[in-house]
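Have a look at these structures, which come just after this line.
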Structure 1
Amino acid sequence: MAGPFLDRDWSHYVQLESVFNTSPGALAGGDAFKCQSPKLLKRIKARKDRDKDKDNNQASVTTTQGGREKSSFQVKGNVIPSGNAATPTEPDMDPFFEAHLGTKHKATAHSTTAAGSTTTVVNFTPGGVAASGVQVGDIIVVDVSAAFGLEARQIPAGGITGDAVTVDRALSGAPAAARAIYVGTTYRLSVAQMKTLHIWEYLNGNNFRHKAGGCAPRQLEITIDGNTDTPTTEVTISGEGAQQATHATSIPSPTTAGDWHEPTEAKVWVGTNIHCLVSFALKSDNGVELRETDFCTLFPSAVKRTGNDGRYMVTLDLEILLQTGTIEGYYDNAGTLQGYDVEAQLGILPGKIVVIRIPKWIPDEDVDAANGEVSLKGSGRCYATAALDDEFTLAFI
């Protein structure tokens, strides 16, 4: 088809690179992902006009020369979990999440509880820890009881002893035997990992084909606003990459799965206190930039963690309805720079649960309004604990 083309006709594919600016292999249908962005890649080409020479009686500029070249990208859309309740399966934009945070661990299989569990120690069925494939740092979801439902928790350092798993904070009750334990894919920060992506684009099939490698997803934003008729979890991922190039690879038939994440319930633990969310917005900048200083080429040659003075910059905006007691205390304690361990669970259906844990959030608190009711809105930076690289953890269960 020669065009013109419709704006909805864009197709996007992504691969996780093992070598900077190098495709890891043949493009496949499973590399496709869904988003609401049209063309993702934009060319950034430096140029220098010859307009500084002294030219008698000449106002015209007659030439320009090219300088360094790279690309930028921005992906906007809805978070799309796999929807697979039976088997742990990565979400639709899996390579973006892994490349931004640095590490990924996918557990093997769901399990059940044995007798004797407490609110802080969950006993897996005999052999269940090994069979489930869980490890320290993973986030799991426990079906606590009919009264309390499913609750997400992270496994802290030293939290696994045989089939007994300690969780980061107390569950709302002690699970009885034979209650379900759900596992999934957990993404965690790692200063040692600076991963890049190969992004491919097509328009209406094999038209207007472009790609860019060495794409570093530096910024990640995950938001949800419960003060809407259809609250959905949205994601924006952006960064820069190596130069854009045309390509001749034929478009594979895309293979994607899952629906927009529209949780029927969203809850958040601030310390051990559970609240209903009004809105939630996590913004992460991992500080990974392109190396454009060496002069073997005018294109980027690698990535380096020099943004934000070489630091992570993670912030959280959290809004809940203002009530007396504990919630009022969040406002009163802001002046002392009180820190909080926050765990947000978006959704209660296996295969469609998104969990974000932030162990050390120090917010400023302000009074706002949500549909006519007074709300409390906390905004602040997320810090690491002594464990480091734990400003936040993201999981799909």
Structure 2
Amino acid sequence: MRVLFVRPYTHDPTDGRPPSASDSLGFNVTCADALAAGLTARGLEVVSVSGRGRPTAWVGRCLAEFEQQLSTGSPDVVLAFHAFWPFTMDLRRIMDDVGYGGPLVTYTHGSHWDPTDLFRTERYPRLAWADLGNLLYADRVLTVSAWMADTILANIGAASPSAADALAPRLRPVGLPLDLPRIDAARQAEDSGPATVVFNHAPVTAKRPELFFELAGELLRQTDARLLVTRRFPEPSRGLTRLARAYPGRVTLGEDLPIDEYYAALWRARIQASVATHESLGVATLEAMATSNCCLLPRIGAYPEITDEDGLYDDGDDLLRRLIEVVRHEPTRRALADRQMTRARATYSPERVAETVHTVLLEAFPRRTASGGGHR
């Protein structure tokens, strides 16, 4: 099977501006690489399309390259990694213009139709119907979790039952692959001494960083733990600034660590926690799990899909109590971390997710010619 793989936008570190979204310097890179590698390992021929430059220029270059590949190649299926980078409707328009009749499969990683997804409603408040259009232009829509598929379908159904009826048979929860080879290549020994707690989430409203820093301040006061914050905050964080001043030498600011340095830092840490109000899967958490961190998560979104009951907490007081416990008691921390590591690596390995995605691609394109050529 020949797959034309439309890669998503990734942040250019020489741009001089902060990334437009967390995914552009995180899973858009690593998970996209892992998926392409996993599909290739299954014997698929994967041809990648990706633009270059700042976001607006990137979209034009990506679409131009996509049109050229469709016009000169013969893919069996088009697979887009992100329904917004570029818009799936733009891919469909080009497919129609060049007369390509093969299927279009796209991932969606978040949605205006999830009311907890504050990044989209804050950054792009008028694109809900464009979001829906992107999903309906695809023959199959891959979601990162069952929770996300259920959530967007329920909310679309409340606004337009006919749209939900059209979308429902196209949705396929498949997860996201972790780039385990790259993660393992960065392996480091745990830091000696007090446990390091890591905050590796994006600096956005739905991740509630200020609440986390408030709890972290109490944790640092009551224990000898250390804190690592891997992402840069475009706007000064009062809570983080106070922590860094109050606990010099115990609070480390990563300032958007490069990917391999980020993975190495996760290996050295021991504990990760989230206080998010939105989570469609939790790639940052899964990466922490894959590097043997003990992860404590709220009982919201897709988090119950990626950990057992012992990894979930009910409120801020419960989280603080659990953090103090796992900082002070290594056997408790290690037992949960080991279970989470095994689960994350088994469920979200490139091989496992690529197998599931491959099944959907075959379902979307059940007919193959003897030569393997695509639709024209």
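Every number in this text was worked out from the coordinates using simple rules, so none of it is lab data. From a predicted model like this one, the values you see are computed outputs, not experimental measurements. Cβ atoms are built from the backbone, for glycine too; each structure is taken alone.
See the values below:
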{"item": "Identity of the structure behind 1.01 (criterion: Cα Rg over 2.2 N^0.38 Å, calculated), options 1, 2", "result": "2"}
{"item": "Highest-scoring label, criterion being mean count of other Cβ atoms within 10 Å over residues 89-96, among 1, 2", "result": "1"}
{"item": "Structures 1, 2, by FRET efficiency 1/(1 + (r/R0)^6) of positions 73 and 289 (r between Cβ atoms, R0 = 25 Å, to 0.05): label with the highest value", "result": "1"}
{"item": "Ranking 1, 2 by FRET efficiency 1/(1 + (r/R0)^6) of positions 97 and 321 (r between Cβ atoms, R0 = 30 Å, to 0.05), the structure that comes out highest", "result": "1"}
{"item": "Answer label among 1, 2 for the case where Rg/Rh (Cα atoms, Kirkwood Rh), for residues 169-240 alone, calculated from the coordinates, equals 1.14", "result": "1"}
{"item": "Origin of the derived value -14500 (helix-only ellipticity at 222 nm (-39500 (n - 2.57) for each DSSP H run of 4 or more, over all residues; to 500); candidates 1, 2)", "result": "2"}
